[in-house]
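Below are structures written as structure tokens.
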Structure 1
Amino acid sequence: MGYGDNNTADASHGSHAQHHDALFLALPEWSGQSTSAWVMRLLSDSAFDTGQNIGLPVAKWRRDYPKVFNAIAELDPVDAAPAFAERYLDYLSTTATWPGTDTPVGELAVTDPDARLSEDELDGLCADTGQADRKSSAAAVAAKITTYDTPMPMTPSATAALDWVAANPDSLSLRGTTLVVIGGGAQLSPVRWLVNAGATVVAVVRSDSPGRVKLVRDCAGACGRLILSPPDASDPVTQAQKTADFIASIPGPIAVLSTLYIPGSAFVHTALAADCVVKAVAEARDDMVLCCTGSPSEAWRLPDGTVTKSIITLQGPNYLSAKLIERSRALAMQADGRQVIAMILPPSPTESVTISSQFEEVMTKAPLVGVYPASPRDASGFAAGLLAYQLANPDPARSLYITFAVHAGMWGNTIPARYRLTGALIASRLFKTRAEQALNQGRHRAAE
């Protein structure tokens, strides 16, 4: 449903229409510039090369894509999944090129891996949030993010992690690690919570984005430090080199998270561009921690080997294709021995979700079938708390994502979430239709 880490196009990239052309990478000629054709071909090639069966080819991609993503989720997490992920990332990064060039996106590298910004340079990028007032505190933030607007089903590990944060609120300051959030203006970004708790956070967000202004406003009186990316280093698609160089120059240690979201196929392109930036920084910095978020509406392999099969077809294949890029990078980096922080955030009625009347209707009716969307406030708070816990308590043996999953009731039911939500939507529309018919009949009788 596209609500794992959503934000509006305005919040992360300014007007979608205004920047639409700049959001796309150049694809190989054989794709016909079709993102779906490109993704299908590379998924199929990756499966062939690694000896896996993921159900390709399919008759109709937009109809059958859930079968493919369910099959990918079923891959063995120890051997098959990382091998498939690395091959898929390699194909993606060597077949797409930066806009207006013939340079494969995978060739991006940090210009000077040893360069670091001075404290004076960082201070020059700090947002004026009225830090002298120091109205916020880690304890106050911890109390808020562990107090939910609605009951929230989650894994026991997620519950324990949030309880630990409530008992150790200073962990929200991230204890010397600087968090970099690509698309920091997102509604589900943890930036606001963490800055208010005393952390130093770098928000990579376009200078012309309304979300940038709102972010500064939301951090007013924070006891932490909000650093804003330079105007020429704020876009992973059109400013990839400078964005990578800027992030790599942040004094370490650093943790990097992307919360970018763009509607439609542009999300796939933006996700790949952000991945190339992250990869370049990781190659330049051995003290970088990768952070990722997922949605319960993706397909996930649970500890017992079953797959959640909670994909909502209404969301379409582009969202899952983009999130697969992030998941693949997480698998590849974990296999390489790097620290990876990963979590699943609940569905949330963000602006990018409620812009669709169908999504909004599903969100409204979801509690009737045991699915409980979280407010953007709560969902971003979960992100802050689960990130802080994992940073303070690293464990390479954890299963990525599903250990700390706020699934909101989309899992753990004998009836898959896709059927429950579809049923709720149909029932809602049937009730609405009958109510309108009754109202019209009443008006007709009154007119007689």
Structure 2
Amino acid sequence: MAEPVAKHAKPTLGPVTAQVLLSPSLLGEVLRYAPGQRLADWEDGDRAVQRGYLLVVQYAPRLAFRDTNALDIAAANGHLALVQWLHASPLHTLTGSPAAIDGAALGGHMDVIVWLHAHRVDGCSADAFSNAATSGRLDILNFLRAQYPDMLLPAVTYHEAAEQGHVSILESLPTTFAADADVPRCLMDAAAKGGNLSVAKWLHAHGLGECSHAMDYAAEGGHLEMLQWLHTHGYESCSTDAMNWAANCGHLHVLQWLHANRTEGCTEDAVDFAAENGFLPIVQWLLRHRDEGATTAAMDLAAKNGHFDVVEWLHTHHDVGATTAAMDGAAKRGNLPMLEWLHTHRTEGVSTNAIEFAAEKAGNLHVLRWLHEHRSEGCSIEAVEAALLEEHPHVFKWLCEHRHELPLRKCVRLAKQHGPSHLVRWVQALAQRRAADEKP
């Protein structure tokens, strides 16, 4: 009977396996048959470092780096073995910088930070402190403060901890400040933005409740409980932005609470924002319960973004008007059904921008044809230039052939500036044929 294998036995490499792994030629031959990208095909050194592919960095023959910060990239992604190899390698262009520890702090890679501090002289910047606060790593923050005691603690450290909800980090930081300190301001705004009620209560208890837009930020994030707490505790940091931003983000429950409990109201932007983002229930509620109304931007932006239900409801129940921007925007997005509906039900029409906008997209030729057949607003030379700049030769040719208001001499000039030679020859031939046809 075979001997049982130890439960936690470490795997070992046999002599043949070790020989293969340590031989670039043998390893390359094995990898040639492996799935994925062949070692010989790797060229992007930064991507290999970002993913922690140590063998690729060591042995890929065509590997190139766009910058000199490979060690920083490896550190930020927590690849300690790669950091160590880059540090010891003869590739002197792959230097490091304070960004190595800064990035490792954001990623929460304590082992990388400790090693870098012990073996490198790059140090870190003040960003490392705020990055540790962002990632909620009190151990990293304490290590950095102990190793770099003379570095001024940036105020953004407090803001990141407050916004991300890390009370333990706030508790570890000083709450009294020297004359030369970077004093944090309006921490309650940061807590409200993140919806972190526990942080808000801690700030309130420690006399750090200064704020300027806390209720606005809470409303924008949909944090109703935070909003109610701020209201109850007398934090008068509310403006029309609260309802406007809540509408923009689709928070109907917040709008209803603000309407019932606050007096700041909103502006026309509230409906415009909601329409732009397709929040029909909010558009309906605002126009039924508020008096601020809306502007033509409501229908224009809803049409541009393809929100059919909003466009139809506004047209039928609360016509705030529109402009040519509605059809122009639909043309830019290639939304032919929206164009057809607006053409049938509205009177604003389009501008000459419509064809130009449609020309920017390679797949919008059907929109160009529809505009050509159903609208008479015309076309500007900018449409031709847009097609060339976006490298849509079929759109360029269609415009030159079908839009006779476009002077072909200008089309030739633009083709010479922005297009390939065969397109220049094509439009020159078209100009010659048209000139011949126009002779009496």
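FYI, it's all coordinate maths here, none of it is from the lab. Note that this is a predicted model, so its numbers are computed, not measured. Cβ atoms are built from the backbone, for glycine too; each structure is taken alone.
Here are a few things to note about the model shown:
- For -17500 (helix-only ellipticity at 222 nm (-39500 (n - 2.57) for each DSSP H run of 4 or more, over all residues; to 500), calculated) the corresponding structure among 1, 2: 2
- Source structure of the calculated read-out (distance in nm of label points 7 Å out along Cα→Cβ at positions 115 and 243, 1.7) within 1, 2: 1.
- Comparing Cα Rg over 2.2 N^0.38 Å across structures 1, 2, the highest value is found for 2.
- Between structures 1, 2, the greatest calculated value of relative contact order in percent (Cα under 8 Å, 6 or more apart) is seen in 1.
- Comparing distance in nm of label points 7 Å out along Cα→Cβ at positions 339 and 371 across structures 1, 2, the highest value is found for 1.
- Origin of the derived value 0.70 (FRET efficiency 1/(1 + (r/R0)^6) of positions 27 and 347 (r between Cβ atoms, R0 = 35 Å, to 0.05); candidates 1, 2): 1
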